[in-house]
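Multiple structures follow.
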Structure P
Amino acid sequence: MIVKKLLMNLLLATILLFIGCERDDFIETFGVCPVVIATDPVDGAVNVPPDKVITATFNENMNPTTFTTTSFTLQGIDMVAGTVSFSGVTAKFVPSAPLAINTTYTAIIKTTVKDLTGNALQEDYVWTFSTGSTITPIVISTNPTNNETNVFLNKIVTATFNMPMNNATINAATFTLKQETTTVNGAVSYNGTTAYFTPDVALAANTEYTGTITNGAKNLQGTPLANNYVWKFTTGIIVAPKVISTDPIDNATNVPFSKIITATFDMPMDPATITDLTFTLKDSNTPVLGAVSYTGTTATFIPDVALLSNTTYTATIKTGARNVAGIAIANDYVWNFSTITTPSGPIIDLASAANFGIIAGVGISNNAGFSEIHDMNVGISPGVRSSITGFPPAIIVNGFMYASDDIAPPGVPAMLIQAKQDLTNVYLFVEGLPATATVSGDQGGLTLAPGVYKSTSTLLIQSGDLTLDAQGDSNAVFVFQVASAFTTVGGAGGNVILTNGAQAKNVYWQTSSSATIGDYTAFKGNILALSSITMGSHSTAVGRMLARNGAVVMTDTNIINRP
């Protein structure tokens, strides 16, 4: 565990060397972000002598004035008095008296420490050691804190431990909240090193509450807290804004690599407070870079690159997010999700092009009717905004329109160039995949299994519906390589039907010419066209219309939904 932690810290330091880090005053700077790379005693040490001086070594020179008894703390049963100093790259905590024997201590370096250029430590660094032969869990912080006042009425009460706990022992019996002698009903959960108590109903105004973590709470080795941990707080009268839903949901699995992360609030928020500082995504301790936006009541995080396979990510909305009245959310809102474990067939990465329901080179038009694009953006490059017509009555729901000549927000032209490059890359990748079968002519009325299907001329779906059968594999991939035009003919047939777990996000139609979706066709999949794409009257798609060089035309009342 110790070696793994040190390696993770060194890796994080290397990553942050290239991506920069954030000042705690919300000014971004570039350079090496401070990271603790070693401690003495090490994390998890036992039989530490009582006269031990506690040290932490950083990856760079730090600002000595930021190291105080509030930024470098030591806690046993109670907070330990001592002196703090810093020299070179090492912080030192000297206890005022010998440590108690057979006692577990937790040292914390807080994010208020900075390097010489003002870059702050990105997360509190916490490690634990014992002067005895065993490590005992303790509560190192709570939210609300002890004796805190004016607590929000919809506060989620949390307690953070100095080590991972056995989550089976963190329950309604070991984590309680009371108003005098009356037990508050609520749900108890546990994640990381933090226990959460979510009251069933809002707390009463101007009322004192008592939180308790009992010694029935145990660590992974079965060691309980030495004593019950008890703290009090008093509510005020304010109800804070809160996150009411996320996509992906908490603990979702098989999330696609191209997923856009969203969080929806119960009231309008101040857009200026929804930024990459208050909406973050991490792979373990590694920050994921991305663009954050806000519209309506929904915050959106679009990763700069595709997510990794078989990886658990943690998304966080921080308490810096405030509503239009300036009231912050009551707690950091944290949720986790995992990406696809083992994709079936080729791994096709749309990268930043996945954020778009429509990409065109020279024109985008909605000729008639109330067309809609849902949960994706619309972009044109190198074409300009004047080449986009029919918006409105066409609308984009939970997405944005971008053109190569946009001057706001900053960076749009470069973003579109990257999206077009990503589209070109995936087009060429799909075009070059080895075929598993050859097809020609009309595919209407057929049922096809997962695979890469190659047509050496035009391809049709005309005399009936084409059914794509995943055979129970939700990750199954269907690829169609069309050497010329691709057309579906509406009316009696022409629909694309997905069955037995097939998903539209895993269906790709690469055409070396143009594609036409016939009138009233229900289409599924991502079209990657060299030239243009036309959607016939009232045709709908669960997928994307991505045209490298030509135009995308919506004829009349077309709907495009995110796959």
Structure Q
Amino acid sequence: MKKTMMMLALQAALCSGMTAVAAQTVTFIQLNDLHAHLTPHKDLVRDPLTGESHIEQRGGLARTATLIESIRSDNPDSLLMNIGDTFHGGVEALYSQGNAIAEPLNALGIDVGVPGNWDFGYGPLVTRLRYAESSGAGNRILARMQALVGDGTSIQGPAFPNLAANVSYTLGIGANRQFLPATLVKTVGEVTVGFIGLTSDIVPRMSPALAVGFDFIQGEEAHLDLITQHAEQLRSAGADIVVVMSELGLHKDWQLARHLPSRLVDVIFSAHTHEVTEEPLQTDNGIWVVEAGNDGYLGRMDIEVQNGQVVSRQWQLLAVDDRVPENRRMAALVAKARAPFVNRDVDMAVPMPGVEQRLNRPIDTVIGHVDHLLHRRDALDSPFNATFAEALRQYAGTEVAMTPGFRFDAVIGYEDAAVADGAVTVGDLYRLFPVPYTLGRAQVSGATLASIIETQLSRVFSADAFMHSGGWFEGYAGLAMEVDLSGEDGSRVRSLRSITSGEDIAPDRVLDIAGCLRPVELPGTLCSYPGFIDVKSLVNPDTGSSWTPVDFAAYAIESGLLGEAGNGYIQDVSETPRWPQAPFVQPLW
């Protein structure tokens, strides 16, 4: 009787076209926000159980390569993604326009990638050369573009496909054409995977000069329509898994995920914001959103598929730390890439138009030591920004100073001599100031300064993630601020007070202020904000040229001007939880 029932069931299955298909697991390996880190470096790591942070050695492509090989050995059905901010971030990258990173990066065997906002940071010509197709008549066009670089440098790019559904060309050959393909389909065993790529939308706001010839899609609705359109096409073409690789940042991706149609996208692999998702963010419509911090982690997502349906997902963060042995081949490639920069006779100029900055000592040279912790892991009031701004304020003799709120940094300070002895190297300073700008001073009214601060707060703490732009909040010295991070955009500043005079800053009060001057800046602009008066450069008396922040920071350390870690002059009346007590550096509303 049992045999008869089994035979009938099998016959019915065959007649209905049903076949039993074994489950298959595809492993997605996420590397994001490399920022041109070639070697291990100190990083602040949050303990999710205690909410405390400590310094660890993290990253290094030789260790990353070992972990990637281990994952591939565990599951050959693996796909390696490189998402965002790759060719920019360190001294080796700056003085080679990103070329120093190319050979080691390409040796990882990456399957697919997405450029980040900082990958546009060398200007549109270099961006086109780095990511352009090289076939047919395009070769002649690229050769002419290459000649325009001017210093004989051949721009090297990724040896793997990159995607960017939200950027198109607006000038020259191919205007109105996609900058990079929007999607890619990969077949892994019996599973078809569809990738959608999104780069950052903030490049035009970083500097209009970086976005010349490109059009970046803006806004939540436009991105929702774009993802939906491409996901539907991929599903119609037979994709069993659809993932989005996004450099929009965790906060925008989380906002998008909650409004996408159900069952179109399985996972959004996020980058740009350097946030660590110990547990996946999960929407009611079944989408997972994850971000693997920076180069100090690899993310691993195992997705099991059976009969064309996703039946399980598992997320794991893998630390790229000193417990991971170095891959010898990758270590040799890294040493080769770094050799010109650790040479005793190094003498290089930044190969960018309008930039006068030179490297004339090895990047492993120790400038000095500090006995306190300096970093940028507070989205509101980071100790490095406050300390540097105070040194600048004292040197310039101004009442106030400000410095950009970059999202990435070098962690320096003393914790345990075996882990962190407080040494500050030339390479560290370039990690803290990866953009070749100069320093200046100006005057500003209290009303203009308050308006700038409101704008900055909205760009970091708005409940609408698509209002976010740039890094974290700028560093200030000379100001005591009371703010309400839970407030509405444009209404977060409660009070501004001068620390020097102890008085509230009236709207009509004019203050002396020090800050930054970018290579391409409109008159009356300081740190990319308009409304300043009598803007002048700060001159390095030893060279007669304008101070760069790298050279000034070295001077401040050597002269003792970079004193105790400074912060605590900003009070948030809403007491919004901040990292490391909260899991995310930038609050996830």
Exercise. Taking FRET efficiency 1/(1 + (r/R0)^6) of positions 381 and 445 (r between Cβ atoms, R0 = 25 Å, to 0.05) from the coordinates of each of P, Q, which one would give 0.55?
Worked result: Q
Seminar exercise, completed: Comparing relative contact order in percent (Cα under 8 Å, 6 or more apart) across structures P, Q, the largest value goes to Q
Problem set entry | Parent structure of the calculated result 43, 27, 24, given that semi-axes √(5λ) of the Cα gyration tensor in Å is the read-out and P, Q the choices | Q
Exercise. Which structure, out of P, Q, was mean count of other Cβ atoms within 10 Å over residues 85-92 calculated from, if the result is 27.1?
Worked result: Q
Seminar exercise, completed: If FRET efficiency 1/(1 + (r/R0)^6) of positions 125 and 261 (r between Cβ atoms, R0 = 41 Å, to 0.05) is calculated for P, Q, the one returning 0.95 is structure P
Problem set entry | Origin of the value -2500, where helix-only ellipticity at 222 nm (-39500 (n - 2.57) for each DSSP H run of 4 or more, over all residues; to 500) was derived from one of P, Q | P
Seminar exercise, completed: With FRET efficiency 1/(1 + (r/R0)^6) of positions 77 and 237 (r between Cβ atoms, R0 = 30 Å, to 0.05) computed for every candidate in P, Q, 0.25 is reproduced by structure P
Exercise. Of the structures labelled P, Q, which one yields -0.56, -1.41 when log10 I(q)/I(0) by the Debye sum over Cα atoms at q = 0.10, 0.17 Å⁻¹, for residues 293-540 alone is computed from its coordinates?
Worked result: P
For this session: Work out which structure the value 0.15 belongs to, where FRET efficiency 1/(1 + (r/R0)^6) of positions 53 and 253 (r between Cβ atoms, R0 = 35 Å, to 0.05) was derived from one of P, Q.
Result: P
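None of the figures in this text is laboratory data; all of them are computed from the coordinates on show. This one's a predicted model, so the numbers in the text were calculated from it and none came from an experiment. Cβ atoms are built from the backbone, for glycine too; each structure is taken alone.
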